[in-house]
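Undergrad: Next come the structures, one after another.
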Structure 1
Amino acid sequence: MSITNQLSLFLDVVQQGSFAKAAALQDMDNSYLSKQIKKLETSLGIQLLNRSTRSFSLTPVGEEILTQAQLLIGTLDQIKNIADSYHKTPKGHIRITSSIAFGQTYLQPAISRYLKKFPDVKITLSLDDKKSDIIADHFDLAFRIGKLAESNLIAKKIAKTNFVIIASEEFIKRHGLPKTPEELIALPAVIYSNGDVTLDQMQLSESPTSDKFNIYRMKGNYKVSDVKSMVGAVKDGIGYTMVDLFNLEQPINESKLVPLLTDHKISMMDTGIYAVYPHRNQTPLITEFINLLQTNIGEPPFWESHVPNYKQLYNVNK
């Protein structure tokens, strides 16, 4: 086995967290994989892993080798993808990651159209609301929503984020229609919370005519880690919430939902929906997928129509 393949197995062991899981991933015997890692260590003249009966840890030099191995394998994958994408019949493997709601609602239809157009292409879609490490987990493309952190990754903005505060007609009948942010946050909210991310703050103007924004904290006895469940709870009258329009799968009047505080200004918090990838020079396959997704979404995004006259609400265009 070549040193490149051995380094790839070394990556699998570290990323999977065990020899057994890495062996199962590659459909090989556990003892064979272990021997290949030992051969790699022997050929390099270093110890990559500190092993115990039930676990392992990286040695200091192992951590350095891991970083370089990730770059090497990533580059080799990119070379293969470039070559595959230029075949007469496009083929290759695209690994995509996204949040659950965006992936289910928007990526899946785009993937279906894409695979019908390029039937020899393979796509692996991983949906998780917890952000993965694009480089370490070997993803070619990720879709991120929010404010991007500084990184060496390349990002292309594919749509703006547009927020709306919503509650059910039943909720309004029970609690009354709030006319100020203070009245709103006195009511129960449904709050998105997943891991170390809790979205319980809104940036709203003090009054309809004010240009001063305040941060208002939502309060409620229901926190949920899934956006669809959050919107579902709002439909059931559990509380109000603030949500990005793309999370609404149908016009709000069909769901008996109403927008709140629409005469106030609402901050979009410098956020967006981005396609993120590790290389500046993307293959035609990935470029084609991003373009197809943008065509599906439209400009402006079709979800803006889910809230009637949205562009006239929340001071969106001012």
Structure 2
Amino acid sequence: MRVVQVARFGGPEVLEVVAAPDPVPGPGEVVVAVAAAEVLWVETMIRSGHGGDYFPVQPPYRPGPGVAGTVIDVGEGVDRSWFGRRVVTPTGPNGGYVERALEPAAGLLAVPDGVELSEAAALLHDGVTALGVLEVVALRPEDRVLITAAAGGMGALLVQLAHAAGAEVVAAAKGVRKLGRLGPLGADLVVDYSEPDWTEQVGKVSVVLDGAGGAYGRAALDLVAPGGRFSGHGTPAGSFAGPGATVAEGVTVTGIERLQFTPERFRHYAAGILAEAAAGRVRPLIGQTFPLARAADAHAALENRTAIGKTVLRCP
């Protein structure tokens, strides 16, 4: 089978396609024929060598946090009813940029009818984090919420979920291409934060869900009214916003540390977001797909900010 590995730290070009033996499941394991693999922004950070403080990974390694596909082999002790089923699962050290994934059966989640495998892959980590963020900030129908990086994979889910919760949604992104995708997702106001007066256009809010970080996140933090809540969980525009910052009286600031879930909690949120998708209440914004062999192009699209929504690798 073909797999993608990071040969050394560096730019997208260090992602290389190599041949590997087809996996054979051991006790408690399954083999999934991968249809789609999700791609996360944080993977570009790790690949570049800048994620060592949080992710002590050394090359060569296989990237890829999750896959969706069909179970084609099961190991000893695994319920045979998994064979042939459509599933989504987080991936371990064997990576997710692969044609066949060897994973513990305990991590499998069945993909509901009506949800495409590419959608399931796109929902896995971003959907889990989105539901976790909304629980941490305790979003209420009377809230006015600002979502930064709103045209990203998780941002697009947050827009839909916040709208469904009854909140007034202000969605911030950069550029006409991205802004045009946000109104149909449920945004009441869209703002281009490349404009110098973007914070004036937004005004005061009770909640900020910051997936951008950097200067955008710090500016958004200043918009939180007294007694409001701020979640700084993203870094594409720089470092996490929030830690050490001066905030208005009574503002609660939380960060990525509140979004580290146990396997049980991860499965709870993953099942929840899949159910939301099956019910038609949320749909991932998949802006671009690439074949497995073009994983480097997928990473480049994230880094040069041309990507909209979620980026997914497809197999074969």
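Undergrad: Work out the source of -10500 here, i.e. which of 1, 2 gives that when helix-only ellipticity at 222 nm (-39500 (n - 2.57) for each DSSP H run of 4 or more, over all residues; to 500) is computed.
TA: Label of the originating structure: 1.
Undergrad: Using the calculated result 57, 40, 33 for Cα extents along the principal axes in Å, pick out the matching structure from 1, 2.
TA: Numbers: 1: 73, 50, 33; 2: 57, 40, 33.
The structure behind it is 2.
Undergrad: Suppose you compute mean count of other Cβ atoms within 10 Å over residues 136-143 for every structure in 1, 2: which one lands on 15.0?
TA: Answer by label: 2.
Undergrad: With FRET efficiency 1/(1 + (r/R0)^6) of positions 40 and 216 (r between Cβ atoms, R0 = 35 Å, to 0.05) as the yardstick, tell me which of 1, 2 scores highest.
TA: Details: 1: 0.05; 2: 0.95.
Biggest value here belongs to 2.
Undergrad: Using the calculated result 13.2 for mean count of other Cβ atoms within 10 Å over residues 112-119, pick out the matching structure from 1, 2. Present the calculation step by step, with values, prior to reporting the outcome.
TA: Details: 1: 13.2; 2: 16.8.
The correct label is 1.
Undergrad: Still on this structure, I have one more. Work out the source of 1.05 here, i.e. which of 1, 2 gives that when Rg/Rh (Cα atoms, Kirkwood Rh), for residues 48-175 alone is computed.
TA: Corresponding structure: 2.
Undergrad: Here's a follow-up. Among 1, 2, considering only Kirkwood radius over Cα pairs in Å, for residues 8-55 alone, which has the greatest calculated value?
TA: With respect to Kirkwood radius over Cα pairs in Å, for residues 8-55 alone, the highest-scoring structure among 1, 2 is 2.
Any read-out appearing in this document is the output of simple, stated calculations on the displayed coordinates, not a laboratory observation. None of the values given here were measured: they were computed from a predicted structure. Cβ atoms are built from the backbone, for glycine too; each structure is taken alone.
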